[in-house]
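A.B. asks: In what follows, structures are represented as structure tokens.
Rule-based calculations on the coordinates, nothing more; no lab input. Since this is a predicted model, take the numbers as computed values, not measurements. Cβ atoms are built from the backbone, for glycine too; each structure is taken alone.
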Structure 1
Amino acid sequence: MPRVLIADDVPAVRMIVRRSLIASGHTVVEALDGPAAYEIGVDGSIDLAIFDHLMPGIKGIDVLFKWREQGIQIPVMILSAVDDADTVVAALNGGAADYIRKPFDPAELIARVGRVLRVPPSSAPLAV
């Protein structure tokens, strides 16, 4: 059973994502902010991380960048209401496996999670 980290400071979002993931057979770990998400990834006990972009402490995209700088290749999906093109492109070029805009459809989220878990992570950021 894949272990998925959900890092979002909004309880309602975590609940929707958690219920969707559990219903589709995943084990869920939760973090309320960026520093907690960072530490969970450092211990290597997860298969995928889903980050909100704007979290307290450290932004989700910055946790992604710190992990990549340290060689941590856990796949990361950004789930955020921030939808400007520069942020989306920075996340994807910085190594995010996907970027999903809020509000989101839980069925689409689960389909994207399945796709990301089937694709081996790349060790290099995408170049444009």
Structure 2
Amino acid sequence: MAERHPKPYLVGDHLALDFLNSQVRPGGEPRDWLNDGAGLLAWLTEAGAIDASVARRLRRRGEGGGNLDGVAEQARELRKWLGEFVDRHAGREIDRDAFVELGLLNRLLARDDIYRQIALTLTNA
């Protein structure tokens, strides 16, 4: 029988914030919804990022030799990087140096067929 994952806390009002909150310590007890491939798929489904049919297809592909646990590890690394970025720049304008750091996120987004990019816009002040 498949392991049941507890429902994630989706309180950020935005998928990116919920992603950052996918690792918590309720009552001091650590919980990470992205601890493995199955947990990642469960979290993505509960968060509305993918639907159940996509999760089933990815799960089958993972059972056929795909590396869902490796993808979950990459997601945890991205979450750590994003959390550190937010901590460093919280409450401040994003300057050119911070924008350069966001190149990592743009490269990740560019791996999809259709994607958006984070771009620096100059304004006359």
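A.B. asks: Given a computed value of -15000 for helix-only ellipticity at 222 nm (-39500 (n - 2.57) for each DSSP H run of 4 or more, over all residues; to 500), which structure among 1, 2 does it belong to?
C.D. replies: 2
A.B. asks: Where does the value 14.6 come from, among 1, 2, when mean count of other Cβ atoms within 10 Å over residues 38-45 is the thing being computed?
C.D. replies: Answer by label: 1.
A.B. asks: Please compute relative contact order in percent (Cα under 8 Å, 6 or more apart) for structures 1, 2 and give me the label with the greatest value.
C.D. replies: Answer by largest value of relative contact order in percent (Cα under 8 Å, 6 or more apart): 1.
A.B. asks: Separate question: For mean projected area of the Cα convex hull in nm², which of 1, 2 scores largest?
C.D. replies: Top value of mean projected area of the Cα convex hull in nm², among 1, 2, belongs to structure 2.
A.B. asks: Then there is this: Identify which of structures 1, 2 gives the largest calculated value of distance in nm of label points 7 Å out along Cα→Cβ at positions 46 and 70.
C.D. replies: Comparing 1, 2, the top value of distance in nm of label points 7 Å out along Cα→Cβ at positions 46 and 70 belongs to 2.
A.B. asks: Given a value of 0.60 for FRET efficiency 1/(1 + (r/R0)^6) of positions 30 and 110 (r between Cβ atoms, R0 = 35 Å, to 0.05), point me to the structure among 1, 2 it was derived from.
C.D. replies: Here the read-out was taken from 2.
A.B. asks: Comparing mean count of other Cβ atoms within 10 Å over residues 6-13 across structures 1, 2, which is largest?
C.D. replies: The structure with the largest value is 1.
A.B. asks: Suppose you compute volume of the Cα convex hull per residue in Å³, for residues 54-101 alone for every structure in 1, 2: which one lands on 99?
C.D. replies: Only one of 1, 2 returns 99 for volume of the Cα convex hull per residue in Å³, for residues 54-101 alone, namely 2.
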